[in-house]
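Read the figures in this text as sums done on the coordinates, not as results from a lab. Note that the coordinates shown come from a computational prediction; the quantities given were computed from them, not determined experimentally. Cβ atoms are built from the backbone, for glycine too; each structure is taken alone.
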Structure I
């Protein structure tokens with residue numbers, strides 16, 4: 001059964017459905033920033049057209065149920081996208097991925113967003129766990145996941161290519177949060 005899409009919120013942020021017009025905000029905020037995308041599995045966008053193509057693909061995956069994505073916005077500025085949280089649902093749990101614009105680092109926004117998405121995932125029928133991976137050198141994402149209640153299980157058994165660091169697969173850490 002495919003979960004229903006719903007917007008998520010905390011006191012300071014709104015995680016909302018991606019919209020066709022979001023590409024310019026995504027491009028201006030973070031998708032072209034090599035420092036923000038350093039540990040991601042995709043390269044920084046060189047042009048607005050790259051961001052638009054990525055958004056079209058994201059909207060297709062959302063429509064098919066292959067991926068649930070939320071644009072992270074401040075509650076008082078829902079037009080300005082400061083990051084994205086994505087979820088890939090499986091029968092027994094959900095994988096999360098996330099990215100946040102540099103001006104919003106170290107302010108707790110990503111921890112709030114990950115908590116919202118993890119709570120949503122763990123509320124799904126049959127869900128027993130939510131997990132995320134990050135590069136072994138990505139201390140910031142490790143801290144976000146730990147603050148969001150995830151447990152570091154050590155090295156993930158499947159290396160992941162992070163093309164902004166190396167064309168070769170790299171070790172990642174696996175973090176898991178179990179249903180209560």
Structure II
């Protein structure tokens with residue numbers, strides 16, 4: 001079928017096609033107009049091709065129905081995405097400001113540098129207790145030392161850290 005004949009048939013079926021589009025769009029006129037326009041565009045630009053297996057009316061109605069379904073699906077997905085966006089928790093008011101983050105990162109660097117200056121066993125026991133959540137007894141087992149030795153390294157390490165990180169407050 002030539003494009004000219006197809007255009008003539010589409011024009012002849014316009015009233016029935018619009019009524020079908022209205023039904024497919026749940027009687028929403030503006031939606032039906034958009035769906036019908038999109039269906040016509042799909043037919044005329046070749047994305048929907050008439051293969052001659054059914055009448056032109058049947059084929060055109062199926063194109064309109066498919067476009068209406070795609071339009072509803074897209075709208076539903078958009079509404080779902082918006083609903084999720086609106087339902088997301090509000091930004092936590094207690095989040096740190098950029099200045100607080102900077103101070104915190106500087107402090108973390110100071111702690112890291114101070115830990116690097118400790119004796120190896122002091123550093124190990126403090127790391128296991130503070131950063132890995134172990135008890136001093138568990139840290140002693142990991143390190144392969146007695147509980148008393150682990151406690152001594154723990155107390156000495158804390159004391160040295162305090163002197164390095166806040167020398168004026170330690171006195």
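Consider the structures I, II: one of them gives 0.55 for FRET efficiency 1/(1 + (r/R0)^6) of positions 77 and 125 (r between Cβ atoms, R0 = 35 Å, to 0.05) as calculated from the coordinates. Say which.
Numbers: I: 0.55; II: 0.05.
Clearly, the read-out refers to I.
Tell me which structure, out of I, II, gives 0.85 once FRET efficiency 1/(1 + (r/R0)^6) of positions 61 and 149 (r between Cβ atoms, R0 = 35 Å, to 0.05) is calculated.
Details: I: 0.85; II: 0.00.
That value comes from structure I.
State the single structure among I, II that was used to calculate distance in nm of label points 7 Å out along Cα→Cβ at positions 37 and 101, giving 1.6. Numbers along the way, then the final one.
Numbers: I: 1.6; II: 4.4.
Here the read-out was taken from I.
Of the structures labelled I, II, which one yields -23500 when helix-only ellipticity at 222 nm (-39500 (n - 2.57) for each DSSP H run of 4 or more, over all residues; to 500) is computed from its coordinates? Before the final figure, lay out each step's value.
Numbers: I: -7500; II: -23500.
Of the structures listed, the value fits II.
Of the structures labelled I, II, which one yields 30, 9, 5 when semi-axes √(5λ) of the Cα gyration tensor in Å, for residues 45-84 alone is computed from its coordinates?
Computed on structure II.
From I, II, which structure was semi-axes √(5λ) of the Cα gyration tensor in Å = 78, 19, 14 calculated on? Intermediate results must be reported in sequence, preceding the final value.
Numbers: I: 22, 20, 16; II: 78, 19, 14.
Answer by label: II.
Rank structures I, II by FRET efficiency 1/(1 + (r/R0)^6) of positions 5 and 29 (r between Cβ atoms, R0 = 30 Å, to 0.05) and report only the one at the top, that is, the highest.
Working: I: 0.85; II: 0.55.
Result for FRET efficiency 1/(1 + (r/R0)^6) of positions 5 and 29 (r between Cβ atoms, R0 = 30 Å, to 0.05) over I, II: largest is I.
Have a look at I, II and say which one yields 21 for relative contact order in percent (Cα under 8 Å, 6 or more apart), as calculated.
Details: I: 21; II: 15.
Derived from the structure labelled I.
So distance in nm of label points 7 Å out along Cα→Cβ at positions 13 and 109, computed for just one structure, reads 0.8; which one of I, II is that? Before the final figure, lay out each step's value.
Values: I: 0.8; II: 7.2.
Computing distance in nm of label points 7 Å out along Cα→Cβ at positions 13 and 109 on every structure in I, II gives 0.8 only for I.
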